[in-house]
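Every read-out reported here was derived from the displayed coordinates using simple, explicitly stated rules and does not represent laboratory data. Bear in mind that the values here come from a model prediction, so they are computed numbers and not experimental data. Cβ atoms are built from the backbone, for glycine too; each structure is taken alone.
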Structure I
Amino acid sequence: MTPAIRLGGSTWGFFRGDDASVWGSQSEAIRRMVEADLGVEVWPTRGRDDPDPSRGEIARMQDACSDAPFVSVHMRGRFWRWDPASFRAEIEFAAGLGASTLVIHPICLGLRLSTDRPDMEAIRRLAGFAAKRDVRIALENVVDSAWALDRVLENLGDDPAATNFGVCLDIGHAFLSEDVGPNPIRRYAERYVDALIHLHLHDNSGVEDDHRPVGEGRIDWGNVCRVMKEIGFGGTGVCEVQSDFGGSALRAIEERMLRLNLR
C-alpha cells in the first residue's frame, strides 16, 4: 500500500501579491496553518529584501512550529548564492524550528550555468553538518534544471538515508520544463524517484511560473496523483501558492488540498 503524503502550506504564499502594509507576521501565518492541521514550510523572511526576523519573532515562530504535523524551511532569498557560512546559518535556523527538511535551489550550491563546477566536498560536509542537527537537505528543481540535479546526485549519490541529501520535486517548475521530454512531471518524478523526499505543489498556465493555486492552471492533477502513487512516494508536500488569485493564501491552500487525492 502506498504511504500517504503529509500535506502542508508555505508561508511564502501569505506575503505575495498583497499590499505589504497589511502583511501579518511569519509566526501568525505558521499558527494559522497549524490550526488548519497543515504542515508548514517556513520562508525565514516575508520578502527577499525584508530584514531577518527578530529574536522575539523567532521564538514565536518556534512556538508556533512546535505543534505542526511537520516543518520544512526554504532557504531565504538573500542566501541564494554559494556561501557555506550562510548555508550553515540556515541549517541552524531550520534546526531551531524543528524542521526536518531545508529546501535549496541549485544556485545555493553555485550552480547557475551548466558550465559551473560546484565544490562537492564542501557540499558533502554541509550535508553532514545538517545530519547532526536532524535536518535533511532537499535540492529543488527550477525550470530546466535536470542537469543541475544530475550533477549533484552523480557525485553525492541518490540515497538520502546515506547522504542526507535529496530532491524536492517542484510540480509547477517541472510542468514548465522542456529538458526531459514530454510529460515532464512524470519524467522528473521517475528520474529522481530514489532521491525524492519533498514536493512543492502549485499550478500555472504553462507559460509563466506564477504559482497559482492547484486547479487554477493547466496541470493535470489527476496525473500528478497517479504518478506519485505509482512511484510510491510517501514524503511531505506543501502548496506554494501566491495569495493574489482570489482570496487568502490559507483558504486557497485548504480548498486545493481537498482536490488532491494524496492522503
Structure II
Amino acid sequence: MLNGAETMLAKPTILLINDDGIRSSGLIAMKKKLDALGRVVVVAPEEERSGIGKALTTGLVRISETRLRDGSRAYSTDGTPADGFLLALNKILEEPPDLVVAGINLGPNLGIDDFLNSGTLGAALEAAIHGVPAVAVSYCVKKISDRINDKARIGEEELEFAAGFAAKVVEYVLRSGMPRGVDLVSINVPERADGGRVRVTSLSYIGYRDIYSREEGGYRIAAWILSAYPDDKKGTDVHAVKKEEYISITPVRIRLQHNKKALESMLKHFKEMRKKRK
C-alpha cells in the first residue's frame, strides 16, 4: 500500500488542451471532472484555433500564465493546439504527462476529414506521435455557426454528461493503460446522449461535401451541420452519431501503411528506361 506522501507523488499528470480556446466552457467542464483523477495542467490557445489540424507555428509563440474561471492556474498561448502539447512537453512540464485530453470540442469531429483538420484531434495526434496516450472529446451539437456565437450558448451544465463519460474513459486508461494497438481514442457525444447507447466505431472515410458558402468577395465555411456529413455504413463514427444518436468511441492507431511492393513495378520500369538510354 502507498502511504499519503507516496500517493501524492504517484498522482498522474493530465495535460488538458482545447482548440476552442482557454475560456471555452468545454475546457472548464472537462477540467472539473479530471481534477478528481490527477494533477491537471491546462495549456490552450488564447483564442479559438479550430480547423487547424496538427499545424505548428513557425513564428514566435508566446506563453502566458493565467487563471481560469475556477481560479486555477493555466497557460495560454498564441499558438496552435499542437504547439500547446509540444510547449507543455518541452518547456512547462518536468516530465511527460501521463495522458493528454483534448476537448471538450464544441462541435462534432467525425470522419477522416475532421480527424485530419480538427485542432482537437491535432493536439491528440501530436501527443500520440510522442508516445503519450491521448483522448479527444467532442460534443456533437447539430449546428454550429460562425455568424452567431453558437458556442457561447453551450454552458457547462449541458456538457456535464459528456465530461463525465469522457472522465470514465480517462480513468480507465490511467489505471489500465491504452488498449493494445491503440494510440488515441476519439469520443463523439451527441446531444441528449444516453450512457447505455455506446458504439465502438471506425472512422468514416467519406470526405466532406461542398462545405463552402458564397459570400461577397469569395467563399467561407459558414457553419458545421451534423446533417451535412455524408451518410456512411453502420459501424462508422458518422453513422453512430448521425443516424443512431449513439456515443461513438473510435480507437485509432497512427501507423500509416507502406506497401513497398506496390512500387516494385515502378522501379523496374525506371531501370528498363535507363538501360534503353545507354
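Who wins on mean count of other Cβ atoms within 10 Å over residues 81-88 among I, II, i.e. which is largest?
Details: I: 14.8; II: 26.1.
Result for mean count of other Cβ atoms within 10 Å over residues 81-88 over I, II: largest is II.
Tell me which structure, out of I, II, gives 20.2 once mean count of other Cβ atoms within 10 Å over residues 209-216 is calculated.
Of the options listed, only I reproduces it.
As an exercise: relative contact order in percent (Cα under 8 Å, 6 or more apart), calculated from one structure in I, II, equals 21. Which structure is it?
Structure of origin is I.
Any idea which of I, II comes out highest on FRET efficiency 1/(1 + (r/R0)^6) of positions 129 and 201 (r between Cβ atoms, R0 = 35 Å, to 0.05)?
Largest value of FRET efficiency 1/(1 + (r/R0)^6) of positions 129 and 201 (r between Cβ atoms, R0 = 35 Å, to 0.05): II.
Here distance in nm of label points 7 Å out along Cα→Cβ at positions 73 and 137 has been calculated and equals 2.4, so which of I, II was it run on?
II
Kindly point out which one of I, II the value 25 was derived from, the read-out being percent of Cα pairs over 33 Å apart.
The read-out comes from structure II.
Looking at structures I, II, which one was helix-only ellipticity at 222 nm (-39500 (n - 2.57) for each DSSP H run of 4 or more, over all residues; to 500) calculated from, given that it came out as -7500? Let's see the in-between values first.
Numbers: I: -10500; II: -7500.
Considering all the candidates, the number was obtained from II.
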